[in-house]
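Next up: the structures, one after another.
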Structure 1
C-alpha cells in the first residue's frame, strides 16, 4: 500500500498566518482572478468527442451505446459524462497553484445526504472517482458550470442559473474565510447537517422538506433495498432481481461467483482498519450481479453483492466499482498511488467529514476497485427535486466543497487568494457562463455524430 501524498504545503516555519494569507494573494500573479472567466475553444488540442472516445478502451464495449445514449439525452447528462473533456479544458489555462485534494467531479448533483457511522444525516460530496491533488478552483469551476447547465436543462426562469452559481461561489468563499480562522482540529471535526441546504427557505417549507428527506433516508437502507431488489429462489435461497438498465447477469456460474468472491476477500480486508475485520467476517455472500450506474460510469466494471449477517436479520449490499486513472492524471500526475482504488478511498476519507465504514479497495485480474455500501440512508436528489431551491442547495454545495478543501489544503492561503471583493466571483461566474455554452455545443456535436452513424447509441438510455 502506498502512503498518502502531501496535497498542500503546511509548513509554518516561514512565517505567521498573515504571511500565509499573503502567499495566497501573491498567487493572483500566477492566475489573476478575473482572468478565470476566459474560455477559448481554440486552445483545444482534441475535440470533445475524441476525448470521450479515448475512454472507451477501459469500458465494456457492449455498454458503450448505452453510455452515449445517456450522454445524448440532455446538456446536463452530457456534462456529467464529459468530466475528461472539462479536465483537459481546465488544464489549458493558468491556475492558482493552491493545491487541495480535488473531488474531481464536483457537479451540483454529486452532493447529497447520508448517515454517518453515528447515524446522523450529513451533507457532503459523494463520489470521488476522479479525486486527485490539484488547484482548488478547478472543482469550483465545475460546480458553478454544472449549476448553470442544470438550470437550463430544467428550464428554470432566466437568471436562476446565474443566481445559483453565484450562491455556490459565495457559499464557498464565506465558508473558506470561516475555516481560515479556525484551528486545525475544529476544521477537521466540522460537519454539515441535513438542514443546511434548506437555509433561506421559509421555515414551514424548510421543516416540511427536512421531514420528507429524513423519512426518505429511513427507507433507503439495506432492508429497504432488500425489499425492492431481492426475490426468493423457491428453494430457500435468495437472489438479486435483474433489470436490463440497472442490474445484469455477470455470466458466471454460482460456483464461479463464490470462487471469485473468495479470491478478492483477503485483498479487500487488508485495505480496511483491523478493528473492522471482525464485523466484516460476520457476513457471507448470497448473490452478485453486475451493475450499470450513472452516466460517466456506464461501461465500467461494477458489481453489487448481497451479503447476509450470521444473525440472518441483517442484509448488506456491497458495491465494488472499478477505479481507473483520474481524468486529471494526464495533467497532474498520478498523485502518488499505484492503485486507483486506493486513490479513491484515500481521497474520499480526506474530503468527507465521515466516511462509510466499509470503504476499502482491492485489485482483481489487473483491475483496481473500491468497495462501499450501496445503500446507507443515502439521499441523492434529482435536478427536478432541487429546482425549487437551487440557489440554497448550490450555496450548501459551495460550503461543503470549502470544507473538503480546507481539510486537505491551506484555508488561509486560499482565503487570501479569494479576497473580500468581487473579482474572484466574477471570474468563476464568467467561466461558468462560457463553459455552459461550450458544453451545449459539445452536446449538439455528439447528437450529430449519433445521427450520422459515427457514434453508436442505444435507442433509450434509461
Structure 2
C-alpha cells in the first residue's frame, strides 16, 4: 500500500505538470487572433487568458466525471497497478504535448491524454479495461465533428460580418470596431478552455485517488483541493504563453483581420461551452484551428496556407496513436521492472526528453516580440527569420562599403558647399552691379 500511495503522489505531481503544459500549449486557442489583429498586446492577452482559465476551472466538473468514470473501467484493473498505468499514460501525453509545442503544431492535449491512458491500459491491463463505446461517443466522434462545425460557424459568421459592414470596404480601418468584440469573444474562449481542459487533469487525479481508496468509487466529483490545484496550475501555464503555437494560429494559417478574429473566437467559444455542458471531452485546439480556417475561407481575398493546415491535420491524426505508443512503452517498463522501479525509470526518461526538447527550442526561439513576424509559405510557422552574425570577411566588406559611402557623402557635401559659396558670391556680385547701375542712373539725372 505504501508503494501505491507513493506512486499516487507521483501521479498527482505529473498530472499537475501535464496541466501546466496544457495551459501554455493551448494559450493560442483564445489569444492568437486578438494578438494577431492588435486587439490585445501579447503580455496583456496571456495575463487575461490566465485569469479566465483560473475562473473557468471552477465552473463545471462534467468533463472530469467523463474521464474519471467513463473511458477507463477501474473495476477491470487491479488497484495495485492502476496508479502506475495512469502515470505511464501521463508520460505519453506530456511527451506528445512538448513535441508538438516544439514544432508549433496546435494539437490536442485532450487526445494526447486519452491516447496515453489508452495505450498504457492496453499494455498494463487489457483491452477489456477500456470503454470503447465512451471513447467513440465522447472523444472520437466529437473530434471529427467539432472542427467542421466550428469552421462552418466561423465561415458563416465571417460572411455575415463582412456583408453587414460592406459600406466600410473603402476604409482601411473601417472594421476596427471588431477588435473590441474580439476582446469579449477571446475572453469567452479562455473561460471555456478553463471550464473544459482543467477538468481533464481533475479527472485523472480523481481516478488515481479512487484506485487507492482515497475517494469513494461511487462519487466521481473532484475534491475541492483537486479543483483548486488544477485551476491555479493551468492558469500559470497559460500565463507562460505558448508563443510557438500562438504564431502558428495567429499568422501561420491565414492573415487574420479583426472581423475574422471576432467570428473565429465567437465560433470557438460557443462550440466549446456547449460541449463542456454536455460532458464531451472536446479538443479546444481542434475547434480553434477549424474556426480560424473557416474565417479565412469566409473573407474574400483571404488566403489559407494549406501547407500549415495540412501539417496541423497530420498532427491531429497522429496524436492518439503517438501518445498511446509512448504511454504503452512507459507501461511496458512497469511490467518489466515492477511498479516503483518502472515508474522511476519512466519518470527519468521523461525528464530527459522534456529537457532535450526545451533546449532544442532555444535555437529558434519564438517570443512575444517575434510571434507575429512574417511567416514563410513553407508551412513551418515556427521558423523565424534570423540574421546570423557576419563573418570576418563580411565585416571587412561592410567596413569598406561604409568607408566608400562616407567618402562619397563627404565629397558630395564639399561640392554642395562650394556650389553654395559660388552661388552666394554670384548673388552678391549681381546685387553690387544693380546698386552700381542705380547709382549711375541717379548721377546722370542730376
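Read-outs: derived from the displayed coordinates by stated rules, not from any lab. The model shown is predicted, which means the values in this text are computed figures rather than measured ones. Cβ atoms are built from the backbone, for glycine too; each structure is taken alone.
Brief remarks on what is shown
- Structure responsible for 3.6, with distance in nm of label points 7 Å out along Cα→Cβ at positions 130 and 298 calculated and labels 1, 2 on offer: 2
- A value of -14000 for helix-only ellipticity at 222 nm (-39500 (n - 2.57) for each DSSP H run of 4 or more, over all residues; to 500), calculated from one of 1, 2, originates in structure 1.
- Identity of the structure behind 152 (criterion: volume of the Cα convex hull per residue in Å³, calculated), options 1, 2: 1
- Taking mean count of other Cβ atoms within 10 Å over residues 394-401 as the criterion, the top structure among 1, 2 is 1, with the largest value.
- Entry that produces 30 once relative contact order in percent (Cα under 8 Å, 6 or more apart) is calculated, selected from 1, 2: 2
- Among 1, 2, structure where P(r) over Cα pairs in 10 Å bins from 0, in percent, for residues 210-401 alone as derived comes to 8, 30, 36, 20, 5, 0: 1
- For 0.98 (Rg/Rh (Cα atoms, Kirkwood Rh), for residues 82-193 alone, calculated) the corresponding structure among 1, 2: 1
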